[in-house]
Structure 1
Amino acid sequence: MHKHKLEISLSKLMTKLLRHTPEDFGLTLDPEDGSCTLQQLLKVIQTQSQWEWVTAKDIREVVANSDKQRFEISGDRIKARYGHSHDKVQYSPGTPPQLLYHGTNTQALPSILQEGLRPMNRQYVHLSEGTHFASMAGRRRGALVMLSVDTRKAEQAGVVFYYAGNEVWLADSVPASCCAAHFNQDPEENG
């Protein structure tokens with residue numbers, strides 16, 4: 001298998017282990033930050049027959065090459081930065097830039113404009129400082145609609161923002177009154 005495809009497959013397995021079903025593989029994550037040691041993760045990965053050859057270096061390469069910076073290594077520990085399905089990972093509240101972005105699609109837009117941004121099957125609503133990550137997320141499910149979120153207005157409405165690293169911000173939900181839709185244009189260019 002091509003090295004890039006192997007990396008993508010390993011990244012998907014790491015996502016499953018660090019974000020969604022660690023208990024299915026006998027992996028225990030720290031309840032505070034959702035991390036485990038690199039060695040624990042490596043040991044669990046190597047128990048999967050097609051992944052016996054994986055080394056810590058391979059894991060580090062997946063972390064370094066992840067287009068969305070999904071994982072973070074700190075010392076001898078590794079964690080998923082966001083998107084956990086299990087126990088809610090805690091983040092420190094922060095003050096985001098005036099505007100954050102969320103990519104969505106034309107099918108989801110009517111309910112967002114009525115009910116606001118909700119985490120759906122995730123723990124948090126994911127927002128980004130720039131349109132790059134937001135557009136990648138939005139394009140996955142159909143015609144892209146870029147939403148800009150007025151964070152000051154949202155904070156006045158009681159929304160707390162959490163910084164997850166790599167320009168990604170999280171919120172429990174965002175009221176519709178704080179969101180503006182942009183069609184076929186880059187809201188960053190419009191100011």
Structure 2
Amino acid sequence: MTQTHQLEQWLAQEREITARLEAGVGAGVARPDQVAGLTGLQAMQAMLRGELPYPPIARTLDFQLLEVGEGLAIFQGTPGPGHLNPMGTVHGGWFATLLDSALGCAVHTRMLAGRGYTTAELGVNLVKALTPKVQRVRAEGRVIHCGRQLATAEARLVGPDGTLYAHATTTCLVFDLPSQSKG
């Protein structure tokens with residue numbers, strides 16, 4: 001597949017997901033009662049259908065969730081002028097946030113109802129500079145291990161031509177969520 005064809009497919013998928021999300025409940029944070037009884041994968045799928053709000057940071061940093069599956073999350077981002085560092089390349093924090101989102105959401109898809117996680121460690125390796133000349137990049141996160149107390153995942157940030165810009169790993173702490181019952 002050519003880079004142009006790949007980019008066209010990515011943009012078409014992005015338009016479809018964006019339209020669905022904007023037609024849904026929009027940006028925000030889901031209330032505990034909205035996600036009660038849902039597995040992490042069910043909650044992420046509901047978000048992609050527009051039934052639950054998507055995180056506001058997606059608008060702030062111009063990226064969005066495109067796909068989820070068991071132990072998988074794919075985000076797409078648009079590197080833009082607002083993400084540049086003083087040297088004229090995309091700031092490492094943008095790379096890290098996009099990769100952290102893919103990693104965390106991949107772990108989220110493995111959570112049973114009533115379980116949560118938090119990032120304990122994030123390691124990011126930037127291997128190639130990125131500028132707004134690259135119209136889109138994708139961060140694909142995959143769970144390596146998900147246990148009762150720890151989860152690990154890895155992610156890659158690539159362009160439509162397959163160029164690797166960064167890769168990352170995470171270790172997450174897994175725990176029972178506090179009870180939402182009112183006493």
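Laid out as a table, the results:
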| item | result |
| --- | --- |
| Ranking 1, 2 by distance in nm of label points 7 Å out along Cα→Cβ at positions 54 and 110, the structure that comes out highest | 1 |
| For Rg and Dmax of the Cα atoms in Å computed as 16.5, 59, the structure of 1, 2 it came from | 2 |
| Origin of the derived value 1.8 (distance in nm of label points 7 Å out along Cα→Cβ at positions 6 and 38; candidates 1, 2) | 1 |
| Test item: mean count of other Cβ atoms within 10 Å over residues 14-21 calculated as 18.8, pick one of 1, 2 | 1 |
| Value 1.9, calculated as distance in nm of label points 7 Å out along Cα→Cβ at positions 134 and 166, assigned to which of 1, 2 | 1 |
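We did not get these values from a lab; they are worked out from the coordinates using the rules stated. No experiment lies behind these values; they were computed from the predicted model shown. Cβ atoms are built from the backbone, for glycine too; each structure is taken alone.
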